[in-house]
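Some structures to go through are shown next.
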Structure 1
Amino acid sequence: MNKQQLGKEIAALRKRKKLSQGQLAEGICSQSAVSQIEKGLIYPKIDTLYYLAAKLDTSFSHFVNLLLEENHSWEEEIQYIEYLIAEQKHKEICLYVQKLREKNKQLEDWISSFTSWAFSLGRYYCGDISLERTIQDLKQLYRTSDSIVLKSGSLHVRILNSIAFLCALNKDYSQSLYYYDKILEEGGGAGEKNSGPDRTIHQIRVMYNKAKTLYDMKETVKSLHVIEDGIRLSLQNENMALLGQLYYYKGQCFEHLQKDRVETAECYEKALFLFELLNKKLYSRLVWEHKSHYIT
């Protein structure tokens, strides 16, 4: 996050319009806040940035893009951590993040929040910290990180989704559903930089996790509604990442609701087809072990 570059641009536009810091701040924030923003000392709140952009006759997106420009892209490090997350190599995540922190004493804001999220989850899955402590740490990370920082790359969605998932593991279903609904009501990450396919998969993952939570709560009909929304969104965006899991849980719901056996079997067959197509061997094995009597 490049708050210095943003500050320089705001100062330049203000001077071009021959405004003092006090005049720019009027009706928006304090003069001292404008001074700190221009010096690159603080991040403006989203609404503050919006009104500053309007007063300086520029676009909000122009300021956001400046803010999101990194002095160091961290692309290689991010991709490697994402790989470790996908492979569930939790110990390696913790060791890698520790090395990054030792090498870079002051990580830039987004990478700092991203690695803190990954590190907290890694420590939990390694058994180093309790479920309750992990939830507490992630809530603290969400509260203390700047909202603009978290919007980049849908990081706010990933943190809230993790909190909701862990709350469900802790049998705190009301909190779990609160966070899932909070994400979905905000559009699942819509509108931030790097939206598109990334935003869609995050939203589908939230819907899938919410459906699982409702299923565990015996709210089968509600779970089925969320699953069908998730399937519809997946098909609309040609995204197969979680489509197999959604069809599997649709079959589970159909079983529980004693729906037609043919329709139930069709769900499991679609799930198995997708698991095998995407080489998800663990999921394929689960279908064969537990639902083989539905497979023709």
Structure 2
Amino acid sequence: MISKLSELVDMAKAKRQRKIAVAAAGDYEVLQALKNAGSEGIVEPVLVGIKSKIEKISKEIDYDISKFELIDIEDKFEASLQAAQLIREGHADLLMKGMVSTAQLLKAVLDKEHGLRKGSILSHVAIFESPHYHKILGVTDAAMNVAPTFEEKIGVINNAVELFHLLGEPNPKVAIVGAVETVNQRMESTMHAATLSMMNKRQQITGCIIDGPLALDNAISKKAAEVKNIQSDVAGNVDIVVAPDINGANFLYKALNFLGGASTAAVIMGAKVPVVLTSRADSEKIKFLSIALAAAIG
């Protein structure tokens, strides 16, 4: 398992260079990230979007795109469909979100004719390198599933576990977190957590160790778990934090980035290929590391 996000670049460079189809590619941070990823030999882009805008931004950041395929499409959804179709037809290996809404890109990914659906559910998985935690930490789902049902949470867990397997962790520790670490019938998320934990113990969910419900402090801090007399293989050594809904995961994602001094990379799992889907507020560094993550596992 990697211990630093910079190792994603080494993993990606150890593979053949990937082609990445970029939907609505006319975005400064996206093109800068692609430029940096290209200089590392990680990816070669296929740029889909408004040609004049892509060329203008590329010139401003001194990014030579003359040798890359550039498909001129003004409509952002049509650009997303075209990017997905490039992957279906074998002309690209990875997909990236440019200056297009998440909803439009995912509509293209899920399109019956041109889409890239593979598993039962698509979900967002972010990995963090934090100065306040001793290893890489996964967080899901901060961007896609608003209020996942019990069945959808199983898919969210499986997608995150698959990502950690691909990164070299054969048996990641998964914490189903919430506001409390006790089962409370008035809090559905705690009921879900207890059932998911039991399913794992009975080998109905495999490839990982699940415990829950756990509050975030119990999951992250062994001392906090000991104070509350929690006996757990996961507490204090968690690999993947599964939030009860998009609010909890998104708050944690942004708190780690903007307050916690963490570095991050993120992809959408559950499609035929990894999808680089970052927030418009995310830095160029996050976008670059997310490209490296997709190339490393794709």
Structure 3
Amino acid sequence: MPAPSQPFRIAHISDTHVLSPTGVEWRRVLFNKRITGYANLLLHRGRVYRREYLDAVVATAAAQADHVVVTGDIANLALESEFDEALALFSDLARSVEVTVVPGNHDIYLPAIHRERRFPHHFGSFLHSDLPQYAIDLPAGRFPCVKLRGPTAIIALSSAVPRPPFVSAGYLGADQLDALAALLDHPEVKRRLPVVLVHHPPVDARMRILRLRDGLVDAAALRRTLGGLERGMLLFGHIHLRVRCRLPTAAGSLDVIAASGAALDHPSDSVRAGFNLYEIGGDGRIVSVEAHVVDASGRSLRRVTIAETAGCA
């Protein structure tokens, strides 16, 4: 593990939507919210998510990074077979590089999955905090989870909660945000660059009704909690689009960056399968931000820039 004085490279993967290799079990899909997700799979997602792309992305990320972060929607319908397949994928990845994951709405698809704590059952091994006294117990696991790595403090949050059909909004909650505020004040966190992971978008300029449908309901509260930071990174997924903007704070600004779906077959570089790569200097300065995108062959990746907008709306 690199010392604090050395550069540190983080690969950011998101929205893998791992499918079951054995297909869908109808008794698990009928008469609940999964039927809408399965219809989407048949009509759209099954044609554009490529497992071979995901394998190429994961292998390249492992070779490029000191740490891999995954910002949710690991599974597609939160089936046990999908969780098992994703766990095998990330366990293999973890043999060569450390991995941190957060849940997305597709990982907490039904109230029973939340209640039975299926996400931490499968992926809890990737969420061992260095400061566990700051974590609170949620159905999705113990959050915030912080890993003090080199010049960074990687902080995982859970915004995933079960929602009715056709609703995919996320929610952090006051207790988790209070715990995050206390964590940010810890000396070992304060002397590092905070890299905050969440699935749902922390900035969203759309109408409120749309944010309530599929955004982060308490995004403004999260931004207030982070408002005293001089610097930091806020990484997310969910929107299947690579974007980057700078969010002003009272003391400085945060780099807010989204990764696209890691297995998406799409002609645009801002959407196509790949991962983001961030290099952090030993002093906590962000040295570079770039994306690695699957090329036309589907077997290797090429480097592209992530355009930065003028500011976060």
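No value in this document is a laboratory result; all are computed from the given coordinates. All values derive from a computational prediction rather than experimental measurement. Cβ atoms are built from the backbone, for glycine too; each structure is taken alone.
Upon calculation of mean count of other Cβ atoms within 10 Å over residues 206-213 from the atomic coordinates, which of the structures 1, 2, 3 produces 21.2? Walk me through the intermediate numbers first.
On the way: 1: 23.9; 2: 21.2; 3: 11.8.
Only one of 1, 2, 3 returns 21.2 for mean count of other Cβ atoms within 10 Å over residues 206-213, namely 2.
Have a look at 1, 2, 3 and say which one yields 1.5 for distance in nm of label points 7 Å out along Cα→Cβ at positions 246 and 278, as calculated. Each step should come with its number before you reach the end.
Values: 1: 1.0; 2: 2.1; 3: 1.5.
It traces back to 3.
Quick check on the output: -12000 is helix-only ellipticity at 222 nm (-39500 (n - 2.57) for each DSSP H run of 4 or more, over all residues; to 500), derived from one of 1, 2, 3. Which one produced it?
Values: 1: -23000; 2: -12000; 3: -6500.
Of the structures listed, the value fits 2.
Figure out for me which of the structures 1, 2, 3 the number 16.0 belongs to, where mean count of other Cβ atoms within 10 Å over residues 126-133 was derived from the coordinates. It would help to have the intermediate numbers written out before the result.
Values: 1: 12.2; 2: 18.8; 3: 16.0.
Working through the options, I get structure 3.
Looking just at distance in nm of label points 7 Å out along Cα→Cβ at positions 134 and 182, which of the labels 1, 2, 3 belongs to the structure with the highest value? Could you put the intermediate results ahead of the total?
Working: 1: 1.8; 2: 2.9; 3: 1.1.
Checked 1, 2, 3; max of distance in nm of label points 7 Å out along Cα→Cβ at positions 134 and 182 sits with 2.
From 1, 2, 3, which structure was Rg and Dmax of the Cα atoms in Å = 18.0, 55 calculated on?
Values: 1: 22.6, 77; 2: 19.3, 62; 3: 18.0, 55.
The read-out comes from structure 3.
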